[in-house]
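Q: Below are structures written as structure tokens.
All of the numbers you see were taken from the coordinates with simple rules; none came from a lab. Because the structure is predicted, anything quoted here is derived from the model rather than measured. Cβ atoms are built from the backbone, for glycine too; each structure is taken alone.
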Structure 1
């Protein structure tokens, strides 16, 4: 997940602040979908490279936009679950077919011919290096929920 010029140093990141800072970019990125963020009641922080939260959200919001068959809604939420910080990105799009769901985290797999299929695989690798993970819950016709988990600080 490290990119050229990205510091490899993990710093404390307040998730609500990072997401609110990114919302002016996510709104236009999600069009024609509408994206909203519901901040947590109490601060939720993680220790990660400063740009990781940006990359997570840009990737997941763009995936929701690309999968949408009609204008819809993408909702971002943050919460603490025990020792973990959880970022959820949920859309009301068409959902992921059960026949391809097992492959979405494979490097090189994409349903979009113009894409390389590296986004979710790269995110998962980066999150696992930091003690976290990402999973997807999806139902055809009912949307997809991406759940990102990182150790909370």
Structure 2
């Protein structure tokens, strides 16, 4: 539960993984078509099919737990929605497996995560917000000034 050792997966990293998955599927299709088609008849239009890339992006934004509609009621709610942290999702915890130790405030949260802004109910302590001056460094760790 120590935030000094916990690495965040930002939205950019999650989308990058989906793009990598889609591009690898497209590469497999292109390699297969290069071996089966005639060399003189090959054109980029006949080789390339962007459907695997589009399907991977649609899968992320349509079915992923980490994809939500932005709360646009007012600028403050939009800002807090963008700074939200979640321990749930792929590679994380589930509501059922999370015990009280995970949900409690840890001293390493000081300056990194707001101890007050967490939802009530089954997600308490599992979803939080970055503190005011906290930022995520390029390695995925939360830094404080």
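Q: A value of -9000 was derived for helix-only ellipticity at 222 nm (-39500 (n - 2.57) for each DSSP H run of 4 or more, over all residues; to 500); which structure in 1, 2 was it taken from?
A: Among 1, 2, the structure yielding -9000 for helix-only ellipticity at 222 nm (-39500 (n - 2.57) for each DSSP H run of 4 or more, over all residues; to 500) is 1.
Q: A further question follows. Say we calculate distance in nm of label points 7 Å out along Cα→Cβ at positions 67 and 131 for every structure; which of 1, 2 gives the highest result?
A: Comparing 1, 2 by distance in nm of label points 7 Å out along Cα→Cβ at positions 67 and 131, the maximum is at 2.
Q: Looking at structures 1, 2, which one was Rg and Dmax of the Cα atoms in Å calculated from, given that it came out as 20.6, 67?
A: Of the structures listed, the value fits 2.
Q: Tell me which structure, out of 1, 2, gives 1.00 once FRET efficiency 1/(1 + (r/R0)^6) of positions 43 and 83 (r between Cβ atoms, R0 = 30 Å, to 0.05) is calculated.
A: Corresponding structure: 1.
Q: Another question, if that's okay. Check the numbers for FRET efficiency 1/(1 + (r/R0)^6) of positions 35 and 75 (r between Cβ atoms, R0 = 25 Å, to 0.05) across 1, 2 and tell me which is largest.
A: Biggest value here belongs to 1.
Q: Compute mean count of other Cβ atoms within 10 Å over residues 51-58 for each of 1, 2 and report the one that scores greatest.
A: Result for mean count of other Cβ atoms within 10 Å over residues 51-58 over 1, 2: largest is 1.
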